[in-house]
Structure I
Amino acid sequence: MKKQGRPLDSKNSNVKDKLISAALDCFSEKSFETVSIRELSKKAKVNSAMINYYFESKLGLYQEMLRKIMAPMYEELEILKSITDDDDPFKLHLETVSKIISNDPKFIKIMIFGLANTGSPFHQFLTENFIVRIRDIFFPIILKKIETGEFREDLEPRYVFQSMISLMLHPHMMYDWAGDIFGTEDRSVFNKKVLSHSYSIFISGCRVQESK
């Protein structure tokens, strides 16, 4: 009996890309549990067996999708490991997140669905591959800035970090809502203004104010 191998498909080389693109669409509209393998394969217009073949499971496809989205952030985190005192890591990180969201606004919706489902395997993946990696870079920086007197000594480092994450994500989560109330604004313009606004709020709230 002939051993089953890779399914014959004239467009086989881009099947993975089709599935990742379909995953972006589906997981930005519905939670992980409610998206089926059939739905993903139908969106990608490929055989459902391709999900297990390339990614082993729906979770594997979800994780690969996230890795692809967050690749620029991983590169930026490597740069931050060698950052100097003259650089501004907070502004650099906010700029990177803004660029990722500008390139694919679906990212923020996927984050909302993923992080809201505490205890799930994809929540764990997001936490370990996104939040924890950012924490490992920024928490020592926050501690140092408090110890050196650049940031206020009354600040608790964990809440400084949580505020940074909140300002990094929440304004983008409210883009549609803000559009309904204040009128729709071009996404690129919105991202640029939010970046400046969030950075200003974070820094002014953390830094020791000069005496007048």
Structure II
Amino acid sequence: MLARNGRMTHGLHMAIHPERMRSPHLIDSKLIDAIRILHGGPDRGYHGWSHPLALLKLHAEVIDRLHDPLAVEGAILLHDAIYEPRAADNESRSAALAAQMLKDAMPEASLARAVRLIEATARHEIPAGLPSDEAADMAMFLDMDLSILAAPEEIFDAYEAGVRHEYREIPEASFRAGRTRILQGFLARPSLYLSDWGRERFETAARHNLMRSIARLGQEAAS
């Protein structure tokens, strides 16, 4: 059922135990520890544990705006649980893993939403036909996922270096060309972000970083 403010509350007691009411997270800390382990390994650069941690901070900032904050937290924790840079099915495999790992951590309706949130990271688009409250949550979640584009320059540059590490097997010239196309594709969008919150919070800084990175890649290619 929905509470008066529109947020999903059905069965929330199943996932939030009294001893965790003071925790900043809605999901059990032991489960979070198990998820953290999945984000380790030398092959990960940007997509390590620091990424969901950054998103969890944003989640805490906007939790009162979310209709199903439990589903969004679950998606944050597991949307990159499986990450192989050259694989085309990371999102679907991460969603399937989330369905398994979170099945006892939240009600079925929230779990289904968490799975759809993770699946949406494949295209960073909101599929048609979603209820308005779920679409609103998805917009904010996807905006959180791209918040790194608006980070201060030194943090954004570290992100770019982390992405290069994850694709380190690709020759430099090929990587520069491919990365430039991706960043130009972002810039070509009418808006990088899907929610009013995301556009107000991130849009200007993100476009600045993207243009700066494209210019740097061009300079490197010319040298």
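The numbers here are math on the coordinates, done by the rules we state, and not lab data. Keep in mind that this is a model prediction, so the values were computed, not measured. Cβ atoms are built from the backbone, for glycine too; each structure is taken alone.
Tell me which structure, out of I, II, gives 18.0, 60 once Rg and Dmax of the Cα atoms in Å is calculated. The structure behind it is II. Once distance in nm of label points 7 Å out along Cα→Cβ at positions 133 and 157 is computed for every structure in I, II, the highest value turns out to be that of II. Once distance in nm of label points 7 Å out along Cα→Cβ at positions 53 and 93 is computed for every structure in I, II, the highest value turns out to be that of I.
Suppose helix-only ellipticity at 222 nm (-39500 (n - 2.57) for each DSSP H run of 4 or more, over all residues; to 500) works out to -21500; of I, II, which structure was it derived from? Considering all the candidates, the number was obtained from I.
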